[in-house]
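These are the structures in question, set out in turn.
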Structure 1
Amino acid sequence: MRLILPVPGNESFARHLAEAGGWELGAIETRRFPDGESYVRILSDVADRPVDLVCTLARPDDGFLRLAFAADAARALGASEVTLIAPYLSYMRQDRRFQPGEAVTSKTFARFLSSTFDRIVTVDPHLHRYPALSALYTIPADTLHAAPLLADWIAAEVDQPLIIGPDEESEQWVSAIARRIAAPYAVLRKIRHGDRNVDVQLPDLSEWTARCPVLVDDIASSGQTLIEAARKLPLQGFRRPVCAVVHGVFAEDSFERLMALTDRIVSSDSVPHESNAIRLAPLIAAAITSAEEAKEDIIRHRRPPEPGDEVEQAGMDSFPASDPPPWTSGVE
């Protein structure tokens, strides 16, 4: 039987995952030595068992070493395989060197995880120029999609919704959500000037003012796009919007600022937050079960990715977005 091990802070998600899959829930003990170093002890028997370490990677700098120590301990204690269940995957932003001397942290972080785990399972990674996680990770990386869950929540909780996406690049994603629940949609025009400086332009939405606007996004980090959109919707005669996001990071005071402008904010539980309303554990459990039934072999790649040539790099630099996920086809 699989063993689900939560890194501290992920106990609730791990419990839901174990319940969804019918697996055993284990435990890890951690503490700090007086000099600040981490102590890690696995309290469950891992020998000859597949082990899933559950750890959202939002704000990863404080806890990544504990995760790596736990994974290495599980392997040393005889686990047959060690999988990372990361509902939120960090270090996807810096996907190229924008200024001389910058670290391309997405590649570095991928090398760290690829050398530590046999497999990674995550939900809606924030891909930019990378076509898929396989362009970064040298281990199997399963990408799951939570947008159908957002769509189902909107259908159940919001009367007469108008789905509004953050920018033109989100149109395929947003249109699929709208199509799933037979609702109209629109997308904003976003001009980003920095991490916390965003201009948002709304199209003419006057024909939909009787509907409830629902702002959807894959991630709310600084929240500036959502905040600017929520400020401008009343200028076209709309009521206060509902916000639904996959990953509710909500850095600094962004949640409080957005709450002041919206009727309700909901997120998945990929990042623990008071806005969590959509559970991802059943989605992840189904993916793990499917992989078990397929009896897929896990292949370790104990080497860094091969360097790409100039043609490959040019293709990566110009790639506009990730490949469309299968659920956007309209077929469930």
Structure 2
Amino acid sequence: MPRMGQWRREHGAAEGKRCMNQPGSALRRRSLLSAGVALFGAAASKSARADYPDKPIRLIVPYGGGGQTDIVSRLVAEALGQRLGQQLLVDNRPGAAGNLAAEMTARAPTDGYTIMVGSTGPFGGVNAALYKNLSYDWQKDFSLIGLFCTTPNVLLINTSAIPVKTLPEFIEFVKARPSELNFASSGIGATTHLSMELLLERSGLKMVHVPYRQSTQGMTDLLAGRVQARCLGLPEAEPVKSDPRVRALAVTSAERSPNWPEVPAIAETVPGFIGVNEFGLAAPAKTPPEIIARFSAALNDALQSPTLQAEFLRVGAVPAKPNSPESFSTYLRERSAVWTGLIQRLGLSAE
């Protein structure tokens, strides 16, 4: 007769095998394994996001180097890099009023390592009002982060082509020459374009629009007289402020700019006029909320920095106050309503 210990070893092992082979046991084993994997994956994901960022971040800028978008983008990139502990590498991708950059951003990985600078064009529906077949959905393809600055435009003229000294004189000069003079912009639908169109509409003027892929080329042609006028963001206009070949007639903000106090606001001649450029950040849609929150916190901290504020003001930009993705979205929609209404009234379109 077998001893009790031997019986237990033999029959216990057999009983264990029978239990493991009972219906539902495999399912329970798979469930336990899946739960373990899920917990491990969640822990790993949380750990990875806690370490974000652990490599440089690409900052897509939708206009070429040297323009106002590039200037203010590099300022905020440096400030954010200091706070995030990783460099933000500016990647200039000009073309189609920001659509090329927006398409790249919309299709980029949602890991927080691709961020875009943009405004009402790609992020607020202005481009959707201008272009029939966009390859991205402005309402679904981006996770907004926040606004970082605005800039007024300044109306510049070539002094040889348009020999006037004030905005009222400019209005009379152009009114006497309908469609004979032209103006440059940094692209169809850009705020520099729409600000000029709004002035023409409000003043009853007709000029020919000449869009440029590279804003700096438009400035070269203005200095040479190949185009006679243009609206240009103050950061980009600073280098030609004292150039005798051009004259600043007015700024597009509601009030005069501290950087150009001698230049009146268009609103002083055309009541209620305002047309500023907005600059903010967005990531591809479905970027993890933790990463958006991290970026938003870094941006708001930077916006409270006297150093960054002074740098923005130095180039003619107005630093934004700390804000949220939600408030940035509201702001974009309010400003977009002005531009999309203008686009519809004028029947503007782009290809």
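With distance in nm of label points 7 Å out along Cα→Cβ at positions 84 and 132 computed over the structures 1, 2, the top value is the one for 2, the highest of the group.
Quick one: relative contact order in percent (Cα under 8 Å, 6 or more apart) came out at 24 when computed from one of 1, 2, so which one is it?
Numbers: 1: 15; 2: 24.
Only structure 2 yields this read-out.
If helix-only ellipticity at 222 nm (-39500 (n - 2.57) for each DSSP H run of 4 or more, over all residues; to 500) is calculated from each of 1, 2, which structure is the one that comes out at -14000? Mind dumping the intermediate values first?
Working: 1: -8500; 2: -14000.
Computed on structure 2.
Could you figure out which one of 1, 2 the value 62, 47, 47 for Cα extents along the principal axes in Å was computed from? Could you put the intermediate results ahead of the total?
Working: 1: 62, 47, 47; 2: 123, 42, 32.
Answer for the origin of the read-out: 1.
Any read-out appearing in this document is the output of simple, stated calculations on the displayed coordinates, not a laboratory observation. Predicted, not measured: the structure shown is a model, and the values here were computed from it. Cβ atoms are built from the backbone, for glycine too; each structure is taken alone.
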